[in-house]
Structure 1
Amino acid sequence: MTERVQVLVVGAGLGGLSATLFLAQAGVDVLTVERHPGTSIHSRAAGQNWRTMELFRWAGIDREVLEVSPRASQGLRITVATSLAGRVLHRIMEDVGEFDVSAWTTLPAALAGQDVVEPILLAHAEKAGARVEFRTELTEFTQDDDGVTATIRHRDTGEERVVRADYVVAADGGRSRIRQRLGIGTTGMDALSHCLGVVFDADLGDRVQPGVTDLFYLQHPDFTAGLVNTDTPNRYVFAPDYHPDRGESPADFTPERLVSMIRAATDLPDLEPEIVWTGSWEIAARLADRFRAGRVFLVGDAAKVTPPTGGMGGNTAVGDGADIAWKLAAVLRGEAGPALLDTYEAERRPIARMVIDASLHNMKERMHPDLDVSGLTKAEDPLGILLGFRYRSTAVLAEEPDDGERVETATPSGRPGFRAPVMESTVDLLGRSWVLLCAGDGARWHPAAADIAAETGVRLDCHALDDATFAARYGLSAGGASLVRPDGIVAWRAKEPVEDPAGELWRVLTTVLSR
């Protein structure tokens, strides 16, 4: 018997679980399958930037993420050195507080590891009604004009069943089998380096700063590696490179050799680290040629693989999941036309390109000075990528002329396509529906918004803010209004009052929702 769901998510990493959570909270019937036995036990993809924490705030999990990462309140230090007590080659950051984001958001960043964030996403997704099944894999699928038919198999029992879904979200990692079966190619750099991941427990004393995220890029005479503390006391991740071109493989790194390397990295020759887990991966920079094939959408590492330098890969995966979720929900509820789903690739693929290029520039600076980055786009300002990014698609009514600007780097302008500035007065108004924010009393906008919401069936909340700071941040004069999407992106604005608010809102919503 065929099982029926609205959305099948394949993969329960950061991207897949984010999509699952946001879909379930939007009332979508979602089933998520993951071939591994549980969520990640590795703290890689640690850190949640301010944009991710906005999304988590709107999902109701931001406080939990902060609580499992007390180091976030103390800061972040990034050092390039020969060893933990050796020569410091470059101090990249002393404290994440060096960034002034007050014009962009009032929310803090977090520094939680993937191993503690994924269980939070999972618990809230299940609470919202999602079904998540581990040790379950997708074995085959076909799609037609009306949906996707998938066969899933439990890896322990071998039991197979058929699932019919309206859409599939492929979050099955950098080696995505779904992407390959769809014939979607990738472009970029393969095998930039090969890396071991070693989770170990030890007391490193004063070699790391207590209470902060202390990240080292080590250029030791005998190896290149990363080393960082985790949310578990006295637990660290050590990530040395290995070199297949020299005949090396992960099997060559015995526990004894790893202990010796950790002692050299920490300058503690008598240290007795306990190896908890080891694994290996290839550091690459690859971008999928397409993010969509019919009713299947790629998110997270299935859509792009980026070096870990810069901490943007996991955050981008969360952003992918949130983006496709609100759009799928709008289409499934009948609020939007199917063409809205075309905007997923149009908006998210350029972000992935920027993230990959920025991470490669960071990799050259921190780990591999011989890396050729001459063919990349320029390294954008980090705050511009994280908070000042721009979407161009049919789900945004851009103001003319389009200056070609990819990011805002000074202060937010409130222009369509950019993030709506998150202020104390707006943070809890955004992120759960379409929102019309009005400068002044909103007397003419309120009845128009109510009428349009009733006619279209779209949840449109209208709020008036008689606040000069709000009006300045959003670029509005008295009587103007800003229409913000469920993902906190400005879709359209009327900087001045308009003659026919209801007619203008009807035109805008039917356009941006592809109705």
Structure 2
Amino acid sequence: MTKLIRTTNHFRRPIGDLSRRAFIKRAMATGLSMSAASALAGRAMAATPVKGGHMRFGIGHGSTTDVLDPGQVLNGLLSATHYAITNTLTEVDTDGSLVPKLATEWDASPDARVWTFKLRSGVEFHNGKSLTAEDVIASINHHRGKDSTSSAASIVAAITAIKADGPDRVSIELSGGDADFPFKLSSFNFPIYAAREDGTLAFEEGNGVGAYKLVNFEPGVRTTFEKNPNYWNDQRGHFDSAELLSIKDVTARTSALRTGAIDGMDRVELKTAALLKKVDGIDVHEVEGKTHYTFPMHTNTGPFDNNDVRMAVKLGLDREAMLETILFGHGQVGNDQPISSAYSYFNSDLEQRSYDPDKARWHLKQAGLDSIDLQLSASDAAFGGAVDAAVLYKEQAAKAGINITVKREPTDGYWSDVWMAKPWCACYWPGYATQDSIFTQAYSKGASWNDTYWSNDRFNTLLVQARSELDPAVRGELYGEMQALVRDDGGTVVPFFANDVFATSSKVGFEQASNNYEVDGRLFLERWWFKEG
């Protein structure tokens, strides 16, 4: 076996339990002035977690169709809920590195095909049951099987065997090598819940091992939590209680934050972000990451089954103008593939696609068309400004003979009734930890979330090859070609990568926000705290 990691606890300790006055006295003893010592104390204390309080977070997600099933995590409210009430085996830290969570260490065979995870001891579920290997096995098997409807089915498809090696070890055998496999188990797709006696997963009541116990789950309205006093990590889960409020309208979310009805919100309205920064008692945070907004076309449905039509649609978009108009510069232009410069294997040699109505018309002619009429479904449930982006797209594409009718869809039920159901719509993808994760879940043949229904034999071959390739240089070449294939043959239009812009009350403290998923990797309830005073 090849040892990849061996550690027992990665979590940072806070700066001691000094009072502000004691901190200032000690700082002044080193020769600092009162004002300098006071300023230093403010920064130090802000980074020191304080226990207690009730956190209320307004989130622009949620639907009346939401369920707690970890195989059906369709929005950010659900991922934040799972992360609050239970843990995954691994976690992506704020610097992008992979660190232990319920697994304290993991080993791989030399070909990265067999992985063994050692489980943390002394972990209890909210009902007092101790964590065992059987719980981990049930949590992963929940997504497996020929009848699985889980969105993570494509990720676990490579698992050929999973078994317990004693009460605290789980061995997972894959059909081929996968150097990124431990990263995948950090995803919100793989929260650990208790196993029933028959091996199925008991997730319905939210009985997890996380920092918070589930009190009430109201789909599309709110989710409430209370502190788990027996959480294994006393350096996390600082709030006494918390609630996630589904507030899909950004104006309503902003108003709630300004009036103190909530303590934080995601997806700040970018055109008013500068004004919000000037409001006393509110902090606006911005993280450059991997989140990208898309317009997926169904490549198995006419007219998008013709790649010349897809190319025309891609060339009919002015990315620079859309970035400035919709994101107000809070991001970077996309190139019709999901890998941004934030990834380690970003293909910087791939030519940036630009707005070219004449070339778009040429591709239409190659498809035997002088013009084309299309319908684009959009809702701000997809991303803030999605409807405006669709209208702008309509104006830009018209110059290429692409006549777009924008259909404004309801926010409630968007992810169940529109996304993957309508031939062309607006969508967003969070920042997956690795290239393989996003490629496997969104672009591989038959993947549950392959929202373009795209199938490219060369891409699928490269995906398996890159997954098991341990040489970084060779792996980079493979991922570079895959990015080109998605850009030039795939059904995804990627206008831009969006910075994660969220806001909190100034009384909210945290260290550094992760760029792995929005709002600190959706782990904010576990990682954040209220500042002293």
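Every number in this text was worked out from the coordinates using simple rules, so none of it is lab data. On a predicted model such as this, the values are computed, not experimentally measured, just so you know. Cβ atoms are built from the backbone, for glycine too; each structure is taken alone.
Descriptive notes on the structure:
- If mean count of other Cβ atoms within 10 Å over residues 115-122 is computed and equals 18.2, the structure in 1, 2: 2
- Winner on relative contact order in percent (Cα under 8 Å, 6 or more apart) once structures 1, 2 are ranked, highest first: 2
- Parent structure of the calculated result 4.8, given that distance in nm of label points 7 Å out along Cα→Cβ at positions 227 and 475 is the read-out and 1, 2 the choices: 1
- When FRET efficiency 1/(1 + (r/R0)^6) of positions 267 and 379 (r between Cβ atoms, R0 = 35 Å, to 0.05) is calculated for each of 1, 2, the greatest value falls to 2.
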